[in-house]
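These are the structures in question, set out in turn.
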Structure 1
Amino acid sequence: MRQSIIQIVIIVFTSSWWLFASYALSAKQEPKLNNSVILQYHHVADDTPAITSTRPDVFAEHMAYLAEHYHVLPLKTIINALRTGTLLPDRTIAITFDDGYANIFEHAHPIMRQYNFPYTIFVNPPAIGRAGNQLTWKQIAIMGSQGADFANHTLDHVHLLDRLDDETESEWLTRVVNNIERAEKQLTNQIGYSLKYLAYPFGEFNTALKDALVERGYVSFAQYSGGVASFSDFGAIPRFPAGGRYANLKTLRTKMASLAFPVTNNTITDPVITGNMPEMMVLTLDNSDFYMSMVSCFWQGERMETTRNGNVLTVPLPEQFPIGRSRINCTAPSKEHRGRYYWYSQPFFKARADGSFPD
C-alpha cells in the first residue's frame, strides 16, 4: 500500500514537473519583436456620429478577438519598451480613446474590465464634467482605479494648425504649445500624474510643432496608419482608427497584425501642403524582410505607379491634394511573418483658401 502511494506521488510530481517545464519552455520560446500596434477609438455608442463611432456590439467583438489573439498592454508600457529598445511579445497591442466621451465609461469600460484590459483616454480637461457628453472626474477616478490611464488632448480640441489673424509663426507656436502645457498641468492636478502624452486633435501637426513638443519631453500620437517600433517618430506615432468605416473586424484584423515599416529616410519633411511641394516622395527602406518588388503604395484607394532603385522607392505625389486630411499608404508582405504586412502611412494636411483646416 505504501509503495502504491509513493508511486502515485512520483507520477503526480513527474506530470506536474513536465507541465511546468512545458509551460516555461513555451513562455521562453514566445517570439518577441520590435513592434506594436495602437488602436484608436472615439465614441463607443450606436447613437453618435457614425464616422467616429464604434457600436458597442462591434467593440465587444473587437475585444473578444484581441483577448484570444493578442497581448493587450498599457500604452505607457509599450512606449517605454520601444524607446529603450526592449522587445515586446509578438502581437502586442494598445487601446486608446480620443475625446473623453461619457459613452466610453458606459459601454466600453465594462468590456475592458471583463478582459482586464488596460487602455488610455486622451481628454480635454476643461470639458470634463462640464460638457454633457463628456466623462466626469468621478468616472475618471473609477476608471483610473480599474486599469485606465489618462493623457492630454489639448484644452479645447482646436485645430492646432490654424493661425489667428496676423499671427506670426513664432506667435502661433507659442500659443499652441501654451495650450498644451496648460492642459497638461490641469490634467496632472486632477489625476496626480503626467504621462506627457499628447494626441493631436484631428491628427494634425507640422514639423515645427512636433519638434517643439519633443524638446519639451512629450510623446505625441497622430491619426494615420502603421505599426510602431523603436525607429518610429515619437513626435507623431501612428495609430489605426477602429471606428466608423474602419470598424469592420475583417479588415481590421490585417491592420492589427501589421508591422512597422522600416523607413530609414523620407524626403517629405513636413505633412502640411504648401505651394512648393515636391513632385515625388522618396523613401529609403530597410528591405531585409520584404521584396522591393512587393511594395505597393495607395492613394485614395488606388494603387500608385512607383519606381524602385535598390532599396529606394520613389512615389509620385498627386497633382492636387484635397482640402483637409489625406495620406499615402505603402505596404509590403513580410517574408518571415507570413500573412502579415509592413505598413507605412504619410499624412498630408491642406488648408482652405482662408488658411483654416476643416473638421
Structure 2
Amino acid sequence: MRGECVLGDAAEIVAGVLGIDVGEAARLMRRRLRAMSYRGLRYIVFRGETHGFREGTVILAGREPVVVHGYPAIRRLVLLSYTARHMVDRIVVEEKMNGYNTRVVYYEGEVYAITRGGYICPYTTARIRRMYGDKLRRLGEENPGVVLAGEVVGLENPYVPVYYPEAPGFDYFVFDAFRGDKPLPLRERDRLVSEYGLRRVRILGVIDKWDNESLRRFIELIEAEGREGIVIKDPEYRVPPLKYTTVSTNIGDIEEGMRYPFDEGKGYLFPRIVRLLAQGYEEDWRGEKLEEIAKRLGMAILRPALETLRKRAEGGLVAAEYRLVFPDEQVLGEFLEYMRSLGVDIVASIIGSTEEGLAARIMKIKETHDEYTRLLKTGISPLD
C-alpha cells in the first residue's frame, strides 16, 4: 500500500462529484482535499468543509465513485437541565463510549473502516474485517448505500486506548446508521445491529425530555462506572443529538492531554474547564465540594506535565505507547506507512505472536519531546 497517491484523474472525479469545473477542482486538490490510496483503492479526503460537504467526507474512487459523508458534529450540552429546550418529546439516552469514531462502508465487494478525519485506517479496517467481515459484507449487499457509524474501543487501540470490560482488546459498537447524509431512525439502526449480529452502544433509557431526574441518575451511574458520558437522541432523528460528559471524564481528559502539553494540552484545557464551570454552576459546587474539584483539576494540569518534563530531563523519550495486535506483518507495514504519511513520527517493535496475530509495541513521538528538549537546553519558555 502507498499511503498517499498521485491521482491523475482526481480533479475530474472531484469536479464530477461537486459539479464544478476541473480547474477549480484542481485548486481544491491543492488546498482542501487530499488524494490517498489503500490496497489499490483510490480515495479523496475532504480536509475541511467544502462546497457543502463536511470535513471528513470521502470520495471512494473505484469503478463508480461514491461519496461517504463526513460524520456530523454533535452539539455539546453543558447544562443538563436544558435538555428539553432542544428535543421534541421522547428521548433515547445512550452511553457515550471513549474510543474513536469510525464509519464502516461496504464498497465494491469489500469492507472499509474510515476515521472521523476521512482516512481509511489499515489497522482498523483489518481488525474489523477479521471480527465482522462476513456480517458486514452481507449487510452491505442486502442494504445498499447504508453506512454504519460506531466507536472502536479497547486497549488494542492506536488512538484512544481505554479499558472496557465488555471489550478489553478491540471491538466495534454501532451508534448510528446512515443512508447518504441522513441518519436512519434508531429502530432501523437497532434492526440492522440485531439482524447482522453486530454490537451496539448501551441504551440507558427511553424517557420524556422533561425527566431531569432520570437524566441525572444516568449521569450518576456513568460517573460511578467511570464511563465517559451520554448521548441524547430523538428516536426519529427529527432534531440533532446532544452529548454530555461527566466531571471525571473532563478532568481525566485534561490529565491525559497535559502529559503532552505541546500536543494535546493546549486544545484539551480550556474547553474542558468551560464544561466544568457549567457543571459547577448547575450542581452548585461550594465549600468542600468546590475545593475537592479544584484540587483534582489543579493536579490534573500540573502533575502529568511535570512528570513528563522530569522524564525528558532524565533522558527519556516523550512518546505515547500502544500495544496493538496486527493480523500479519503486511498490515503492520501498511499502518506504519499510513501514520507516517499523516506526519506522525512513529516506531514499532514486535513483541510476539498471539491467537489474533502479531503483538507490537507502537510509539508515537510527541512534539512535547522537542519542546521540552529546547526548554531544558535554553531555560527559555517556548511560549510568551
Structure 3
Amino acid sequence: MISAIFNKQLNYTPRKIVAICLLILTAISLASIYSSLHQAGKMEDLDIFYKEIIWVVIAWVILIIFSLVNYRIWFDFAYVFYVINILLLLAVDLFGRRALGAQRWLNVGGFNFQPSELSKLITIFLLARFFVHDVNKGFIKGALVPFTLVMFNVILIAKQPDLGTALILIFLFFLMGFASANKKRYFVAMIIAALLISPFVWNHMKDYQKKRLIVFLNPNAEPLGAGYTIIQSKIAIGSGKFFGKGFLSGTQNQFNFLPERHTDFIFTVIAEEWGFIGCFFLFLIYITVINNISRVAKYQKDNFARFVILGTAFLFFLHVFINIGMTLGILPVVGVPLLFVSYGGTHLLVSFMLLGIFFNICRQQ
C-alpha cells in the first residue's frame, strides 16, 4: 500500500522506499526503547538507551559502507566467511560471556557481540552460493551437503542455547531450498525426516525450553513462572485497544509487569502505547520493506544476487512473524528480536549489513 503510493505519485525506487521505511523503523525503535526503560515515569537505565543510539549510528555507517562494496565479494569468499563464523561460535563456547542462563556473547570493547546473529548473514551467503546454478544438482550436492554445513551452525548455536536463531537457520535453508532449481521432493523428504526425529530433539532440550513449549499450549500452567511473560504480554497488547494509551502511558510497561520489554517483547510496548492503529502502521512498514526487497529479486539476472535478496526477505519475514507471534501467544517464546526495533547491537548490524548489500545490488542494475 505505502510502496504503491510512493511509486505512483513520487516515482520512488524500491531502494528509496526501503531507506525511508528504515528511517521510520529507527525512530520507532528509539522511541519504544526509551519508553520501555521507564518505570513509573522515571528513566531506570539511561545507559542502555545511549548504547542503542551508538549502535544505530554504527549501523547506518555500516549500511553505507556495505552499499559501496561490490556484492560479488560475498560470492568469492562465502566459504571463508563460513569458516570464520564457525570459529567465532567455537570461541563463544570456550570463553563467551554468560547471562540469563545462556552463553551467547563475546565482549568486544565493552560491547557484547553475538556471533550467532552473524550466522544468519553467513548462511544466506553460503546457501546463495550453493543454489546459484539453475540446475538440479541431485540430493547429495543440492540438499544434503548445504544442509549439513548449516547444521554445524545450528548445533553450535543450539548449545549456547539459542533456540530461536537455530530454528531461523533451519527455516532459511528450507525456504531458499524450495526457491532453488533442485527438486522439491528432496526438501519435503528432509522435513518429514525432521518430524520423525523430533521426539529425540525434545529429549535433548533444556528444561526451560520445554517449559516454554508447554506454556505456549497453556500459559496458565505456570502463571507466575514460565507462563508469566506471555500472560503479561497479552494483557499489555489487549489493553492498548484501538488507539493505545499514549507515549510513556502504558501501565504494564511503566509498572514493570513486562519482562524483557526493551528486547524480545518490545512489540508489547508499541501495542500498549499506540494500540491497533500503531500496530497496523508498523505492519504496513514491514510489509512495504519485505515486498520491495522481494520485487527486486524477480528482475535479477545474477542468480547469486537473487538468492541473497530472497534470503534477506525470508529472514526479515521470519523475524517479524516469529517475534510478533510469540508476543501474541500464537507461537512459543524462542527469543527472536523484532526486526530493526528491539534493543540489540549485533542483530541490528547484521540487518543493516544485509540492506547495504541489497542497496549495492540495486545500484548495479
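Coordinate-derived values only; no laboratory data. Treat the numbers as computed from the prediction; the structure is a model and nothing was measured.
To test your reading of the models, identify which of 1, 2, 3 gives 39, 28, 18 for semi-axes √(5λ) of the Cα gyration tensor in Å when calculated.
Working: 1: 39, 28, 18; 2: 33, 30, 21; 3: 32, 26, 20.
This figure was derived from 1.
The value -22000 for helix-only ellipticity at 222 nm (-39500 (n - 2.57) for each DSSP H run of 4 or more, over all residues; to 500) was derived from one model only; which of 1, 2, 3 is it?
Computing helix-only ellipticity at 222 nm (-39500 (n - 2.57) for each DSSP H run of 4 or more, over all residues; to 500) on every structure in 1, 2, 3 gives -22000 only for 3.
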